[in-house]
1. Given a value of 15.4 for Kirkwood radius over Cα pairs in Å, calculated from one of 1, 2, which structure does it belong to?
2. Identify the structure, out of 1, 2, from whose coordinates relative contact order in percent (Cα under 8 Å, 6 or more apart) was calculated to give 26.
3. Which of 1, 2 yields 16.0 for mean count of other Cβ atoms within 10 Å over residues 8-15, as computed?
Structure 1
Amino acid sequence: MKEQSFEEIYAAYKNAGEEQAIEDNDGSTTLPDASGKEQIVAVRKNDDGDLIAFKTSAGRELDYVTALQDAKAGKLAHVDVFHKYGRDILRSEPDGIKENNLDNLPTF
């Protein structure tokens with residue numbers, strides 16, 4: 001039997017998790033609506049690749065600070081706010097599906 005490298009073993013493990021997450025979500029890479037809350041559907045990045053603005057399913061365009069405030073207030077579905085590097089950071093809920101991560105959403 002061929003011996004796998006640490007990288008190959010981890011890649012297989014990660015891929016299996018992503019496939020299972022998609023299967024658990026009925027084959028979709030998008031998350032279902034969460035109680036009528038808006039969802040982030042597109043992002044804007046600066047030249048460094050940092051997320052600086054967000055477009056919601058209702059068509060609103062939010063700057064980063066407003067998106068943080070809305071997320072903290074529970075107005076945005078499928079995102080979390082956590083504190084790191086001395087500031088609050090917005091991220092998608094970890095669900096094992098990389099296609100719906102904020103960094104992978106379409107740009108506007």
Structure 2
Amino acid sequence: MHANAAAGVPARLEALGTAAGLDRAALHSQLAAALSVVLHLVRDRAGRRRIAEVHVLERDPSGLVRTVPALRWGAEAFVHERGWERLRGLLDSEFFEGGRHG
């Protein structure tokens with residue numbers, strides 16, 4: 001999916017969901033069930049794609065899904081953002097330790 005930033009993914013999916021006949025609440029339920037992480041790619045000066053930011057998804061008090069920055073590329077390495085602990089928990093989960101994909 002193309003979005004100008006990771007934070008724009010829910011809005012892009014809302015537009016696609018509307019075109020498919022889903023209301024906003026149904027789309028956000030599907031989104032929350034299907035995705036946990038959004039990777040935003042950019043092109044570097046040489047034209048190669050690289051990860052610019054990683055966001056985790058969470059529901060806000062109204063039930064809508066929003067992205068929360070977890071990592072962003074800094075001057076030389078990734079910088080932890082406020083969603084880092086959630087991302088770390090996802091990476092440490094049973095899913096990656098031999099559960100469904102082990």
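None of the figures in this text is laboratory data; all of them are computed from the coordinates on show. Keep in mind it's a predicted model, so treat the numbers as computed, not measured. Cβ atoms are built from the backbone, for glycine too; each structure is taken alone.
1. Computed on structure 1.
2. 1
3. Details: 1: 10.9; 2: 16.0.
Computing mean count of other Cβ atoms within 10 Å over residues 8-15 on every structure in 1, 2 gives 16.0 only for 2.
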